[in-house]
Each structure stands twice: as C-alpha cells, then as structure tokens.
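Have a look at these structures, which come just after this line.
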Structure I
Amino acid sequence: MTQNDPIRIFVDVPQSAAADLMQGNTAVQVQTQGGTGREYTSKVTRTSQALNPQARTLRVEVDIPNADAQFVPGMYVQVAFGLPAKGLVQVPAAALLFRARGPQVALVEPSGHITFRDVTIGRDDGSVVELGSGVAPGDLLALNVSSQIGNGDAVQVHRLDSGAVPTVPPSTVPPPTVRR
C-alpha cells in the first residue's frame, strides 16, 4: 500500500550544495517533464544529514501535495533549489573546457588573443556554472572553443546586433561567438 498525497521526492545533491541544504526549509521548484510540464513550489522537508561517501552527495527529500495525482512513484522530475548566492562568478557551461590540467576557460584579452585560465568549479547548474576562481567580473570569455585554438592565438570577436560585446559576468547574457 502506498500513500501518494503528498508524494515524496528524493534528490541526491552534490556535496558543494550540502551545507546550504542541511538545515532544510530551502525553497524548491519542481517541474514535471513531458508535454504537460507543470511547476510546483515547496521547501526542503528533510535531509539525510550525512553525505554518501561513495558519490559525495546529500539525500534531500521534498514533499509535494499530490491530490490531483500529477506525480506517480518512479517518475523523473527536474528540481531547482533556491540556494543563496556565494559571490561566485557565473558563466555559461559552454565557456568551460576540460583538459588534462583540469577545467579551464578561454579568456579573450583586449589585444584579441586567447589566454587559457585554470578555474575551480563551485556549483554546476547544467547550463550555468559558478566558478570559485580563475575569472573576474567583466572578463570576456569564448564559448565552445575548438581544441585547435591554442594559447595566444588571435581571434576575432563578433559583436551582437546592439553593437555591445557583453561580458560574463555579472550579466547572464551569453558572450559573443569567437571565431579564429
């Protein structure tokens, strides 16, 4: 016998977000998938209060009212947590490069040359990544950099229609396309 109202959603979150979620009551947005995608708002109900030592994740539970049976056991959903800002720099995930030295970004210098910088990843939200070090507000980053582009290569920055070249961060506007 099961109880499906409320329904309990289990989420294994990365260790980097564990401290913010440990106390519970963090705002949560749950979105169903498929053609009838709906959004629900709730709060963290409880956590395991311990990290899984193999996966380095924290088990978080969210209870959602389910009187209309929109959720069924075993269903996959997308969950977003309202985590507090940590003053980290946000960049599009397409700005990251994963090389032998570790994660890097391709910084476009004022001279128009590429410089690769090592970065540390603070949080990964899928399409946006928060970096703990390696970039500063106002840095211009190249997206989707080919492995054929090397440190010091000259690039041409293509401006957007507005004529302004956006910088990342603090805005969340994606940087312009950079072609060699």
Structure II
Amino acid sequence: MSTGSRNKRRKNESDKGQRGEFVEKVVKIKRCAAVVKGGRRFSFAAMVVVGDGKGKVGWGYGKANEVPPSVEKAVKEGTRSMVQVPMDESTIPHIVKGRFGAAQVILVPATPGTGVIAGAAVRAVCEAAGITDILTKSFGSNNPVPLVKATIAALQQLRPKFDVERLRGVTLS
C-alpha cells in the first residue's frame, strides 16, 4: 500500500462525523416495528447532536424507513435548532441545572485539564459545543433523548460573567 492511499484513508476516517464546519454525534438510533399484513415493517428514529465546537450546539430528531436518511433528517433539524453557549475559556461560567421530563442534569465548571466527566448523552452535547473541561451528574431518567434535551436546557440558562455584573450592577471577583 502506498503512502498516498494511506493518507487518504486517514483523512476520510478523520472526516467521519463532520459536515462542513459542524461536528455531529449520533446519540441514539431506535428501531420501531409496525405489524402489517405481510409481517413487520421496520422504521428508524435517530437522535443527533450537532455543534461547531466553538460554543454553538443543537439537537435533532429524524425518522425514516432506513438509518442514513433518519440521521440526515436529524442533522438538518439539529443545525436549524442551534443555540449559543456562553463559555469561560474551556468550561462553563457557573453551576447550572437543567431539566426535561424526569431527566435532570447538573453541570459544574472544572479546572483546565479535567476533561469531560459525563455520561454518553451529556458528553456528546458538551463535546459538540466545544466544552473540554466540565463535571456533570444526571438524575432521574437515563434515557439519552431527555438527557440531551435537559443538557441543552441547562446550557441555555448560562449567563456570562459580564452579563450578570451588568444586570446586578455589581463587580464580581
């Protein structure tokens, strides 16, 4: 095998999960069966987290008769539903709690070098948003779909330090 083809293969492998400038992570693929006259008809639903790695993140849910079209639909919806996440260098500005249904998530800022300490669903959201140092704990449900929604709800509650100072009329240390 020549060096050129090896480098091409490496380049293609590193591009997996990225479209353009966005990072996409498939969180969950569900298979649903509808019983019809001739047997079972299967369809698929995909939950995808999309982010730019620089503070924007969104989620999408797509359904189709095959897996690839459902993932494409979810990515398309995820890019439309992106929200801006205020960040303090590589972490979040303050502790925040998010909730969706029975799923609860607590996000705690961490010192540089800590890494992303989180379960699979919360980790996907944090990494897609570009957060590299964070501590998390989830309560209630361990279903990845509401966990992703709770995590994004928590990230939407974040306020940068200068906003809090301006709103309260004080200087924070």
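We did not get these values from a lab; they are worked out from the coordinates using the rules stated. Please read these numbers as outputs of a predicted model, since none were measured by experiment. Cβ atoms are built from the backbone, for glycine too; each structure is taken alone.
Distance in nm of label points 7 Å out along Cα→Cβ at positions 69 and 101 was computed and gave 2.5; which structure, I, II, did it come from?
So the calculation was done on II.
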Comparison of I, II - label where Cα Rg over 2.2 N^0.38 Å is highest: I
Which entry (I, II) yields the derived value -1000 for helix-only ellipticity at 222 nm (-39500 (n - 2.57) for each DSSP H run of 4 or more, over all residues; to 500): I
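Figure out for me which of the structures I, II the number 0.30 belongs to, where FRET efficiency 1/(1 + (r/R0)^6) of positions 53 and 85 (r between Cβ atoms, R0 = 25 Å, to 0.05) was derived from the coordinates. It would help to have the intermediate numbers written out before the result.
Working: I: 0.30; II: 1.00.
Here the read-out was taken from I.
Compare mean count of other Cβ atoms within 10 Å over residues 45-52 across structures I, II and report the one with the greatest value.
Comparing I, II, the top value of mean count of other Cβ atoms within 10 Å over residues 45-52 belongs to II.
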Highest-scoring label, criterion being distance in nm of label points 7 Å out along Cα→Cβ at positions 109 and 141, among I, II: II
